[in-house]
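These notes open a run of structures that come right after.
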Structure P
């Protein structure tokens, strides 16, 4: 299947969140049948950084979600879009996955919240649900800050996903750390990682919208460029490795899972 990840510029003139939203919707309109397209975190509220500005952008989530749903239905495509929204009276960081009929297949609520989102009033779910089965594929979800936490990575690894969707922001993080996180996530879980984020106009921090294979290889990376990248993948591809020197092949995730000794590290 064809997979696409988008990367807008974080720095825009005028009304940043509106300019970024327009850019993303325009790119979304070009999706093809059976394609999976992934948009970055805060698609409706990007480019702003105060509580007041972010709250003003909340209503835009509904129109962007409706547009994403209509495009998925019209193009018979899979669409993943992250929005900052008010849902059921609470502020949520939500990643939606729309199926090819334009219906909501899954909503992931960001689990790990940085201080800025705590200040904004974003609420996580009491129990994390980040796995979705759709059309024979198993999707997992992590959002931005989530990728720093091994407990979620280990949980996902045990669920054996095919594709991990990672809407990101990480405006201040070093690029080498961002790349390492995505590669290690793919390698540990034996899944494709589709990461969509924002260009900060520098090769030093942020950016790095990318597609990573289950063996940890970055198949495509926008680095600090604005735009999109698309490649063809087999979602069921897995990285096979020797079970030990001179031994037969085994799935890489099983090679790791079979050696886990949680009990040895309990205090």
Structure Q
């Protein structure tokens, strides 16, 4: 339905996340350009929300900074519209159900279609309530990305069978953030997914080093990294894009080293 499958056609995918508007949208756009230049296969764009329940302190702080700087959903739409003149790789929005509801679901998804957003991730949307958004997503040609967590247990096969775009496999319990070690039995989760769908799956939450990215990509079809990138933005501000590009290259190189 969308362009997301293309991100997984050339081996393992690297998927960076960025909070739009931290510290400003010009810096966000420059970071995205550097991500693409350095091998990103799909980019996850965070639309800031005042109560991002799935996020740890690093990304929560990024949300706060972006909102304080005056970012709005409409301004993010316009940034993506401009980027689409030069960038063709898949991009997905990650935000919260209330952001979409308050904007107006139909209007939000029509805008997404207009600017060629390929998918939508709503971490606070339970699988059982996806009907609140899924019909409109289908109508707009937007993949509603499913999340599978360690707590999904008996629901993994059910979620996998209905998945589209790609499956976001949550590596650890809790919120986003860098972790020194990921101890979840991800192999058994991926095994159940593989038995129930051919939709690719990528692992996120807690990945911050090339070695972690390599391991996660060996298990799945790709790795998602957010907090480690946001830390670079917090440290370097408007000077972050080159550092972000270098980081993305190191992660993509590590994933490709799987052979």
Q) Which of the displayed structures (P, Q) returns the greatest value of FRET efficiency 1/(1 + (r/R0)^6) of positions 70 and 118 (r between Cβ atoms, R0 = 30 Å, to 0.05) on calculation? A) Q
Q) A value of -8000 was computed for helix-only ellipticity at 222 nm (-39500 (n - 2.57) for each DSSP H run of 4 or more, over all residues; to 500); which of P, Q is the source structure? A) P
Q. For distance in nm of label points 7 Å out along Cα→Cβ at positions 206 and 222, which of P, Q scores largest?
A. Q
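P, Q: which one has P(r) over Cα pairs in 10 Å bins from 0, in percent, for residues 102-237 alone, as calculated, at 12, 43, 36, 9, 0?
Details: P: 12, 43, 36, 9, 0; Q: 12, 38, 34, 16, 1.
Clearly, the read-out refers to P.
If you work out relative contact order in percent (Cα under 8 Å, 6 or more apart) for P, Q, which one comes out largest? Spell out each step's value before the answer.
Working: P: 18; Q: 26.
Looking at the calculated values, the largest one is Q.
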Q. Here P(r) over Cα pairs in 10 Å bins from 0, in percent, for residues 126-165 alone has been calculated and equals 28, 55, 16, 1, so which of P, Q was it run on?
A. Q
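Work out which structure the value 0.97 belongs to, where Rg/Rh (Cα atoms, Kirkwood Rh) was derived from one of P, Q.
Values: P: 0.97; Q: 0.92.
Working through the options, I get structure P.
Each reported figure results from applying straightforward, stated rules to the coordinates on display, with no laboratory input. The shown structure was predicted, so the numbers you read here are calculated from the model rather than taken from an experiment. Cβ atoms are built from the backbone, for glycine too; each structure is taken alone.
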